[in-house]
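As structure tokens, here come the structures.
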Structure I
Amino acid sequence: MNRTSGAPGTPRIPYGGDYNPEQWPEEVADADHRLFTRAGVDTLTVGVFAWSLLQPAEGVHDFTVLDRALDRAAAEGRRVVLATGTAALPPWLARAYPEVNRTDFEGRRHGYGQRHNFCPSSPAYRRLSTAVAGSLAQRYATHPALLAWHINNEYGGACYCRLCAKAFRDWLRARHGTLDALNDAWWTSFWSHRYTDWAEIEPPSALTEHWRGPDHTAFQGITLDYQRFMTDALLGCFVAEKEAIRAHSADTPVTTNFMGMYRPLDYHRWAPHLDFASWDCYPPLDAPPTWAALAHDLMRGLKGGAPFWLMEQTPSTTACRDVNPLRRPGELRLASWQAVAHGADAVLYFQMRASRGACEKYHGAVIGHAGRDDTRVFREVAALGAELKDLGDVTLGARTPARTALLFDWDSWWALEISDGPSRLVTYVDVVHTYYRAARVAGADVDVVPVTADLSAYDVVLAPALHLVKGDLAQRLEAVAQRGGTVLTTFLSGRGDEHDRAFLTDVPGPLAPLMGVRVDEWDARPADETHPVRLGGDLDATAGLVFEIVIPQGAEPIGTYTTDFYAGTPAVTRNRFGERGGEGWYVATHLDAGGAEWVVRQVLDRHGLVGPYAGHADVETATRVTPDGTRLFFLLNHATRPAELTAHEAATDLLTGKHVERGGPLALGPLGAAVLRLE
């Protein structure tokens, strides 16, 4: 069977992670594999940073280490996710082809060093990276240990060199067609910027359109296009390597590891080119659990709701931050089950053995420098491995039956945060997370989808901070309400088109008919200056940052400002839309968590989407439905105290084997998890 799409087929959730045998002598590998067996590890990601070892000089290859690693894995009954190693250049390549070194935002050509250190427009990089990918595929395509291909690693960064300038101009010709169209899109009549030759266009950097860093630009349209271009330039590198692999390995799935809510790259543009999505989960350990959940759901949404792989997480601590908190006992297990609950079909770590030197020597690892199996971290990893082994293939391929969608749009993210006014204190992901969190706290399953997604399956669509409204999106949102659904959007939505040009109509632009409001003015205030908003007549919420002054155009006030000169004007409105009772909700200010939760719960309750455990603030729920129709209900207790619940349906906990009756007691221990097979 030809498997050119979808995740690899496995008998259970793959368990293991990044392993670097190139750093260690053979006797260490012997000890490692003994420990892997004790921990239930069956999957290793190999070769992520092995280019300089695999190719010590141009035209010279040495596969000794990979041969040994893959053969050993096969002998031990383990599978390998084989990386192409192209995320970090070998020193000889940078010396032979200086053009491959990136030029940064400040205009400085870098010397050799670090990783992610290549220019995506460099012909030398393209030629040599695709060659090494092809040589790996030619050698290992039929190896019994091969499970999947892993191209590059955590793509990111940007380059502003002359090669990228030329490639940018070519990209602009393809996108805009003519200079007249480009000048109109960028509104270049402002500040005498009208271009008369493609060669006049420069990448937006500290030397051209920017001041005080990447977010302060004189022309949002230029910067917005450069961010799109750089996304496509790096994607071109990925696609070139994938094509080189496909020439020799037609059946093995290909991925690269994303970084969740990562601003520089629009992952929706990448999604069609991945066989399956995978990502590295390193949220701040003091972040609420909904932060990682949002990123999980975003990754699941990349491939139309198909399961993704958790390609990396730390078993204990990170090393790259100024302060690196340790995962407390039980937190690793809970985080891993949270990933599975939201659609992960693999649970993998970085790293399997701690590096002896360099900047990640203190990064958490399954096996520490001493190589012990009696540490707390190793015991927790092994215990989770046993649980996953016992679970088997029950969750594999299961999908989330969400009736609530949240729109996530990189273009709106970029445009909002490079805008001069109203407030640079507003961050896109914080606004999005506020409404995602509100829905999850209410117990709703949420699909996080692009603005191009088919919305016909959803009763509720949340569109916070939808700064740009592109194509037919407004009409498709109206269609949700026309059939009786609800659409919610917020302040700073409907402000610009795909080029970030203001709509020549009342705010919120094309969303105004659905929302039934008009916004003529808006007030921005420092973070420490807030105003109360009265919701539903008896609840006071706190609002901040931006206060839009709403003039209803058919909408009814649900919440009102109670201070300043806009006291008594609407802060939250509801507009009846269509003949089937659809609604458009508009939130004109940045509500605190409690205010957003109240608003979102009104919306969800109307459609019967408030979950059975919504009253338990620390208990997270998620649903997956297996290919044979079995309903799996996940319960995750994020508190350090037990949660005493009442079962909403009869079920069997697949982690303990215990049966619970509907209406009977259901207890979760501190940081506890349950996977209920509903009956």
Structure II
Amino acid sequence: MSKKRTVRLECGKSTQVNYVLGTELSIDVYKPSPPGSQSFEIRFSPGVKCSILHQQCITPVAENATKWVLNKRTVLLVTLEKTSSDVNDNKVIVTFYGDKSDHPIDKMNLQLTAVSISLDVDADRDGKVEENHPNKASWTWGPNGHGAVLLVNCDKDEAFSSKPDNTDNLVNSLSDQKDMSRMVLRTEGPRFLQYGHKLQLYISASDRYKVRVFLKEGVRLVHVLGHQKLSFVTNYMFRKKEYDFFVEGLKFPDKDFDGLVTINLSLLESMTVGEAPVFTDQVVFRMAPWIMTPNTLAPEEVFVCSVANNEKFLKEFKAVVAKTKCKLTICPEYMNRNDRWIQDEIEFGYIEAPHKYFPVVLDSPRDRGLKNFPYQKILGPDFGHVTRTTDEVNSLDSFGNLEVSPPVTVNGKKYPMGRIIIGSAFPSTSKGRNMAKVIRDFLYAQQVQSPVELFSDWLAVGHVDEFMTFVPAPDKKGFRLVLVSPDACCKLFKKLQQEGHGEAQMFEGQNTQSFKINELLSNKILLEENAYVQQCIDWNRDVLKKELRLDEEDIIDIPVMFTLDQEYRQAKSLFPDMVNMIVLGQHLGIPKPFGPLINGKCPLESAVRSALEPLGLDCNFIDDFAAYHLLSGEVHCGSNVRRKSFSLKWWNMEM
């Protein structure tokens, strides 16, 4: 539907109007008619189209002069389809007549200058800025959706800067410009309009810290909107011309921001007491969400720390990564300051628009020894950084407590990019630890990976990666959920005991207390503690089955036992927690459990191989005992992976 504009005419007077193609002028004919008027006649220039609206009926006016009966609420509708060559080169004349008279009483004269104005973006998300897309002022999801996309310009293209590009009002390079979305102001018509007409671009005060707009002037990009600049006015110059703007995203969707920003355009007309808009246009952008990548996506780069006592671990870890042929980045001691828990410090994801993609690291608020690593070694050209901070930090704010499932469908609802998983205190208690609200709000606001909250506060460290992970599978499901299982461990040990291996010892050759199978199975307190742990896991199991629509055959149980500390009654794994693994395609780096050796083989390792190798997975057991396990972490806690993005474009999701 065309945009309507009311125009008021007066008898005996010529009214000059700038007409914008695509609009419709609405002129009341009855109210300004002189006394005694009974009919009227309309004459107009070629190229002008006129219609009469009366009682909801629209009747086109023929080019040859015809008298119309004058009635109350008679409205003249005027449109043009071609821009003017000169000012006021289109005319409409309304002549009024009295009863039974061919002599005119009076007339109204409308002079029109037709121009074309459009503010344009990539509304159909094909990488091109099409002219005057009909849906550029709204945003919808799905393969048939529409609306432009903005990237938060959170990488760092300037080598000498220490902060992301979206923290300044400058465009430092062509690479910086390419992170922005193009917006074009197209104009056509006479070179000049009447004196006092201007074009104004503007944003709302609520969007001033969410978006920044630059105008390209030659080789320069000039900051015109954003922060303190809410509007930009320029004298209107026509002919066929395009003005290139580049729009920069500043802020990710969050609790107080739904991700949508609007940029407005008005043609202003100077009047005696001020300026009035005679035409408005607008475009809408949605900020690209931060997207996590699940274990089922291929690895591109693996991260691990080098610390004082992990040489043996690193050697075995490198051997697993070498099988994948992906990049390995080792954070040195001077950078990590003896903080080996790189999984807890950061989480890798990405952002994407039709014109650009780059990875973005989400930096946790834990800020221990690895605090500077994301800024100094990850943030850079086409590698972004985002963080959320809080004054009160607990262990659940670390990103071992942040995972994402592979794609799932739940009761007909598709989650093609999976669902984020975080651990919290048990829902019925007001006490306990929870992930900081600022992080949870951020994760929920991204929309595309609707979070699931599990109960993880029963663990001493409190991270979901201590009891669950996902591994790829070659079938239609595409993955398996892997859970720790004290029950499976107890059953395995009882079977070994019944077979006469009760005196076999855990941790042989390790510099720590060893346990015989008989000792573990006769420890009533230990068995009661593991029965409690199993109940906690089963509660989460039921939540995951419901929220990810899983059946029992989609779940693999891995034998692990836990102990509870006496003061806080929170659990730690008794031996290296094999679920806390790194998944690199079909290659798995699994904590070596150092279980009892039976005929030279570890039955714990054998149980894992039997469960995972039929899926085509390569099980590699890594010795992390001294360097990680004794410090309450395992392989996954001490490593991180940047993965390929989803092939699906997030804007094509059905929401």
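Just so you know, all these numbers are worked out from the coordinates, no wet-lab data involved. It should be emphasised that the depicted structure is a prediction, and the values quoted were computed from it without experimental measurement. Cβ atoms are built from the backbone, for glycine too; each structure is taken alone.
Computing P(r) over Cα pairs in 5 Å bins from 0, in percent, for residues 281-496 alone across structures I, II gives 1, 6, 13, 15, 16, 14, 12, 9, 7, 4, 2, 1, 0 for structure I. A value of -9000 for helix-only ellipticity at 222 nm (-39500 (n - 2.57) for each DSSP H run of 4 or more, over all residues; to 500), calculated from one of I, II, originates in structure I. For percent of Cα pairs over 36 Å apart, the highest value in the series I, II is held by structure II. Matching task: 5.5 is the computed value of distance in nm of label points 7 Å out along Cα→Cβ at positions 241 and 321. Pick the structure from I, II. Derived from II, not from the others.
When distance in nm of label points 7 Å out along Cα→Cβ at positions 97 and 569 is computed across structures I, II, the figure 9.9 traces back to II.
Determine which structure produced the value 13.5 for mean count of other Cβ atoms within 10 Å over residues 105-112, calculated from the coordinates; the candidates are I, II. Value 13.5 for mean count of other Cβ atoms within 10 Å over residues 105-112 corresponds to I out of I, II.
Set I, II, criterion distance in nm of label points 7 Å out along Cα→Cβ at positions 353 and 369: the highest-scoring structure is II.
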